[in-house]
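Chemist: Have a look at these structures, which come just after this line.
No lab work stands behind these numbers, since they all come straight from the coordinates. The shown structure was predicted, so the numbers you read here are calculated from the model rather than taken from an experiment. Cβ atoms are built from the backbone, for glycine too; each structure is taken alone.
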Structure 1
């Protein structure tokens with residue numbers, strides 16, 4: 001069955017490339033800015049309007065495109081353009097997930113719109129639209145440090161409101177990235193897709209209001225499949241994918257996300273120490289054990305993690321979970337605003353394959369394997385290449401599917417070796433890594449001691 005599953009993903013669903021081309025055309029407009037729309041960019045705007053013409057967004061997007069030519073576009077029209085772009089990417093997302101679900105025989109919960117009326121957007125969020133509008137008019141090539149700095153007070157106000165933290169963090173990171181890229185006018189290559197994604201998402205979040213999405217409370221046994229670690233200089237996030245067993249209900253595929261701030265000197269296995277506020281979760285990852293959870297909130301497939309609500313259970317082999325439980329676990333519904341191909345990350349189990357030079361080969365069918373791996377675990381490109389079994393995240397980017405490894409099994413000198421991203425969650429198990437870490441010193445302990453010394457002064 002697995003060769004057939006992979007073969008079904010080799011060709012993109014009909015219409016995906018045409019939609020992607022329309023999105024690229026609009027993104028090119030944002031590079032030069034709405035104040036400087038030439039004939040080619042006008043065609044890109046028209047393509048966006050044409051792509052959504054048969055939907056409820058058809059009229060507002062067409063009106064927004066017409067307003068651009070007059071040079072007097074309001075935040076409402078800019079938001080319509082962002083919504084049109086998001087709708088197109090949402091259609092691509094849905095088509096790709098339908099292709100995946102059909103190929104792998106997965107079931108998925110249906111999205112149920114919230115019953116309550118949408119909350120009124122905060123005045124602070126509304127104020128963000130003016131800055132986002134200035135960015136669109138200037139274009140990425142026209143953005144300078146003064147324009148970026150003008151958002152500082154707005155971002156500070158957003159950060160002060162916990163309910164707006166999602167928008168605040170997005171805008172804070174976006175502004176920092178624009179500032180670090182200055183002068184953008186001299187850049188050889190502008191990340192048009194990435195910046196357009198952040199711009200459109202931020203603009204739509206300003207209309208969302210400060211209300212939190214509805215949550216349900218669940219209890220049961222969580223069986224981890226693997227952990228994907230995202231790290232940059234000042235933060236680290238661990239996303240744990242697993243299967244939740246609840247008494248009297250079907251198994252569900254869920255995710256746990258925990259994060260912490262750090263400094264850029266904390267790298268490698270040391271990053272787990274800044275996540276030390278979740279000891280039971282880290283123990284389960286390191287020792288390959290299940291977790292009994294009690295009365296924990298679940299929002300759209302994401303467990304709102306509280307380490308005090310869990311206890312470490314018996315051993316739970318992730319490969320056994322993947323082989324027996326994963327295919328029958330119901331996947332969560334995806335909220336409309338989160339429907340973007342870049343967010344697709346579906347856990348899969350592939351066995352009896354051959355991985356070489358970053359490509360997984362299964363009976364002649366090939367798929368790319370992401371070898372840009374986190375440095376906080378034993379998975380390395382050399383370890384992944386030569387593996388025969390893999391638990392990974394199936395992702396879609398740049399027009400193709402790829403696999404991001406979470407765990408592998410391979411045979412070394414006649415012995416089966418199992419490697420997981422989370423094996424070092426309670427400290428490195430590789431003697432060479434542990435020795436090197438001891439020799440270089442505990443960066444986290446040193447920083448904590450220095451911080452304590454400063455606070456005592």
Structure 2
């Protein structure tokens with residue numbers, strides 16, 4: 001079980017650039033040094049603007065009072081499979097507690113689980129088709145931003161809520177989703193601030209960023225470059241290398257990092273990070289060799305420690321969306337799955353279900369468009385409440401509610417996402433196991 005040590009919470013002013021121009025490999029608008037070109041054989045994933053007025057869902061004319069049906073689209077297989085167990089457990093705990101409290105509109109919530117796979121398979125499309133055919137009102141998932149982008153149009157066009165507990169890519173902020181897409185994970189505009197603070201707080205002045213070529217990797221890398229520069233690191237002291245996550249070897253990219261001679265390296269990737277860190281150690285620049293090495297939510301899990309040699313990750317730090325949910329909530333999760341070793345995004349998955357259920361209560365309807373039209377409202381500007389039963393009773397009494405979940409203050413912005421981000425400051429110990437040193441809170 002992860003050791004949580006709650007230290008001081010650091011509030012950081014929102015300094016990330018919120019309007020990034022779209023660019024591809026070699027674009028003159030790239031803000032890093034001459035080494036920030038795409039190292040893959042294809043084009044670099046697009047970095048998008050987040051300056052927009054997001055679409056909002058409009059409630060239908062006729063409420064639907066049939067039982068609320070929730071389907072999951074979470075990684076049981078693929079590169080993010082390590083995130084699946086805590087997310088699934090969070091959903092199951094929420095559904096059980098809602099049903100124990102009488103359900104939604106006095107009917108039990110119906111839950112159907114499903115695998116998202118990853119971008120190398122068509123698992124997500126198959127699962128979504130099954131959920132839509134089964135009459136799902138809300139689909140919880142996917143975890144991977146790239147997987148969500150494969151199915152978001154299909155879900156939104158069906159009038160079904162898509163609610164991710166883990167997507168962090170900036171691409172969703174202005175996506176034409178008909179107001180049907182939401183997430184409890186804060187955008188990478190915020191995570192980049194937390195990561196940059198962690199790096200600069202350790203005194204780094206020359207930074208290499210190695211990022212996988214997908215919307216998550218390139219977006220987070222671009223924002224991190226912006227924030228490192230905002231923190232005072234010179235443009236020519238930052239290099240960004242984008243790699244193909246499906247490559248057989250990452251030797252060339254790691255060798256480029258060594259040639260750059262940084263004092264800190266950030267690796268934004270998934271399970272292939274194990275190969276990258278192993279190669280970094282082989283050339284003497286791994287975390288156990290004394291290099292300041294950082295990861296993010298795609299790789300900062302105990303699964304990474306199981307994929308490399310003992311002690312190889314010692315001292316590696318990183319960030320992941322994380323709130324101090326406390327031992328009581330972790331006990332509720334392990335009661336569902338005693339084998340849990342990570343709790344990443346479990347709270348976000350739980351809150352996604354509860355928010356959806358409360359939105360249905362406020363709408364007096366389980367239709368997807370009616371739920372979507374009420375999701376933002378139940379997270380802000382009303383009377384505070386912290387559980388489904390408490391909030392539901394307040395709704396039925398005619399009160400305007402502001403749900404604060406196990407992940408803390410949500411305060412959804414118009415794009416259907418938290419405007420406050422809480423991140424764990426994580427570190428691998430000598431046993432390749434993660435501890436949480438602190439929590440960093442940032443706000444857009």
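Chemist: Can you say which of 1, 2 returns -12500 when helix-only ellipticity at 222 nm (-39500 (n - 2.57) for each DSSP H run of 4 or more, over all residues; to 500) is computed?
Modeler: 1
Chemist: Follow-up question, since we're still on this one. Who wins on percent of Cα pairs over 32 Å apart among 1, 2, i.e. which is largest?
Modeler: Across 1, 2, percent of Cα pairs over 32 Å apart peaks for 1.
Chemist: For relative contact order in percent (Cα under 8 Å, 6 or more apart), which structure out of 1, 2 has the highest calculated value?
Modeler: Answer by largest value of relative contact order in percent (Cα under 8 Å, 6 or more apart): 2.
Chemist: Figure out for me which of the structures 1, 2 the number 2.2 belongs to, where distance in nm of label points 7 Å out along Cα→Cβ at positions 111 and 215 was derived from the coordinates.
Modeler: Matching structure: 1.
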